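Heads up, there are several structures right after this.
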Structure 1
């Protein structure tokens, strides 16, 4: 759906949603997006990036986001002539002069130089730990402590409106924060490549820097040990609670912290963990052992490859990159997945009431409302049949095959015409996008990619199109094969024997979580989804190769 189109309207045509070239991004919203999520992204994505680009001195106005037939497309909006992209670039000498005398470029160059000199992301990471994260936890907790089922209609309506306002603010914060976590990581990686270090080894030195990732896994490991030590038959979460007061308290703490967080995706149609008790029990039974990570040894091995004069900068850039890793991993759950899960809970409660009154057909149809409609739930809703058809069209749209790009390619000036601070900033952005797997072309060998780990794993391939499907299908020790992973897959990744993704790079979610869990992985193997479900495959991370041993 193009922003402003009738909700649920579907066309097999994919028209550019504005001037310039738009790139498809299926990493978070793979297709069939709800009107509320489209609104949240379209309103907050550009605003968050416009703010961070100005602060860091990025020579672009912002990243824009639009949805076309429910698919997420982005465009890097230039600083100059954004709505009338040039058909040809001026001569390079003219560009070189223009980028040095144009007031906007001069201001961005000064800001970029200031960013390199003052490293403001360190202060943001400290503010995150001291102020921003505790505030978000308090606000989300206050929403969670309200039981929608116990509210009258007017109070439930107000609760939903307040959640929408909170999400609009926290979504914009989400994208602003990502600028501050990617910046130091990109600077460290860009410098490492310039020093001749292996970029994959440089990324390995970032492992273990995220306590927020480790904490829930630690709880699950402790519960697993309690289950294995018990002589009780454990078939439900209540059976886990019955083991001991300590087990009950630990399980309830886990669910209190993560139960209302979206667990199978980022849209409000996805399930929260508390709706998936079987998945929670499965995660306890298969919680992996802690993987020892010696980050000091990894850093020392890299430092030995450097000339003496580079070691100070290496230590500085590595420390900055590690300092933002915890903020990077905890940002999404607190700004997006937890409050969106609470909005889902409230809308479903409203939906149940509307079903009883005959105003809608299914409670889940409340998730198909626009933000304006969700703020007026108990009066003036679309006809029940119209909402039902809207849900059907959204599912139909998800099955379309969207183009990778829309619109005419935009000309990019070569880096050498930019002032050095701006050229360095652009180069850093390009490196981070490459190693996140967001702008790399498919490899010549579609079964080759970035390898994570050193030990090969052979097992049955479980090919899944979503986290929901992975939860339904994946058995312990199997090889999960997906387009890409996100925190939505965390509920099942701990039981996978190995992971293969078609998209992504060494900085992608799949790569990061595979390092933390000690799971062999090959990410960015473009032909991965051609592997027949049930095939026996070997994942060789040292070689970065996937081998199909026998067809499923």
Structure 2
């Protein structure tokens, strides 16, 4: 990453890995009308008796959870509102009771859900089984697990008994650091200081080898041991998918002053060239004064919540996926990719319905089977975003950076004109290339076509659409000829090259500065 190359002497190191992951467990037989009908037939339940039968199942789930809480000796709470900060409440309870390992508490609250219901059909004069939005009791089981650390299981007490499990890779890493005897300082879900950064990275890499279904099933059984009896004679087997994942790259500076010296430049560049739709100022936690700004080993692991500083978050998103940058813990710079919609990405595997077919690029699935690939694309997005921001800090003269692309070139025997950053078309292209959200998964012809379109262009007009597509293809060819972008193999997507990042950073930053300021800098 360009940032690491530029500021290696001022860094303690960096770690990258999972931050927050939200898993969803689905009992597939119960999650659709046809499957539930078959289950009712196996259980010899008529539709007219469904309500009483389903309530009995719910009562068994809630009773099992209550008995489990009593056996574990944890407190049970009924919340009157779903707006209560459950995570914060659980952390406070853990701190008050001094719980650093084991179950913390159990909460129940009424929340909206998608659930089956019996409805009468007036035209056919028959009862029908349908899924619709309604409300039911959800049970939250909070724990500080010896393996994964702080997290919770959220269980829907009404059919189809969906489960949600939230864990955090940084809490998981803390458990491994403690087991390995590696000293650290943890502030929330980040580490401003780790005694052995390389060893910590090896420990966090081990999370990628996890057998996820077994781990998630264990956590679910701990919350409600009776689930297997509730769904009998069906097999107790959830289908686990990753609804939301966060992959974070934490760059640890030796002192807060070193980070504060460059952070305003990075944020300013992000605002100028990326046209970010979301900039948030927030109050974070000041790093503990553990190292006098020089990274020395602390006497003990500690956290200090008394001193606070104002931080700034820069976020870019597209299709429910996002990449963002913010400062944490005083001396820590975090780049984070969040993926909610996996369909924008691909994985090299066999088709799901043809396991004997040759490997090919398929749509990335939410299932945990493709979680390793999600880690790869998330890490690559962080790298691209970090390189784009680092390009703004390269101390090269403007002329040195842009002179190559501002000359006519010949590639594969074909001449290509020089780029003119001050023309309307080229300026649009460069502004487009600087967008932060493109670090997620690059861009395609259709994306370029959108910025070239005018108010007179109608996508429904096939002739106009073809003309725009051809124009976008010529623009892509021009940018490739000058070495500013490259094509991703076996895809229709493009990403910036290192030269492209420097070019866009230099020109667009200069174009946003007043002439008087440039004269002052030149002087």
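Every read-out reported here was derived from the displayed coordinates using simple, explicitly stated rules and does not represent laboratory data. This is a predicted model, so every value here is computed, not measured. Cβ atoms are built from the backbone, for glycine too; each structure is taken alone.
Descriptive notes on the structure:
- FRET efficiency 1/(1 + (r/R0)^6) of positions 174 and 238 (r between Cβ atoms, R0 = 25 Å, to 0.05) from the coordinates reads 0.40; which among 1, 2: 2
- Which entry (1, 2) yields the derived value -15500 for helix-only ellipticity at 222 nm (-39500 (n - 2.57) for each DSSP H run of 4 or more, over all residues; to 500): 1
- Volume of the Cα convex hull per residue in Å³ from the coordinates reads 216; which among 1, 2: 2
- Parent structure of the calculated result 7, 21, 21, 23, 18, 7, 2, 0, given that P(r) over Cα pairs in 10 Å bins from 0, in percent, for residues 206-413 alone is the read-out and 1, 2 the choices: 1
- Origin of the derived value 16.1 (mean count of other Cβ atoms within 10 Å over residues 198-205; candidates 1, 2): 2
- Origin of the derived value 1.5 (distance in nm of label points 7 Å out along Cα→Cβ at positions 470 and 502; candidates 1, 2): 1
- Among 1, 2, which structure scores highest (criterion: relative contact order in percent (Cα under 8 Å, 6 or more apart)): 1
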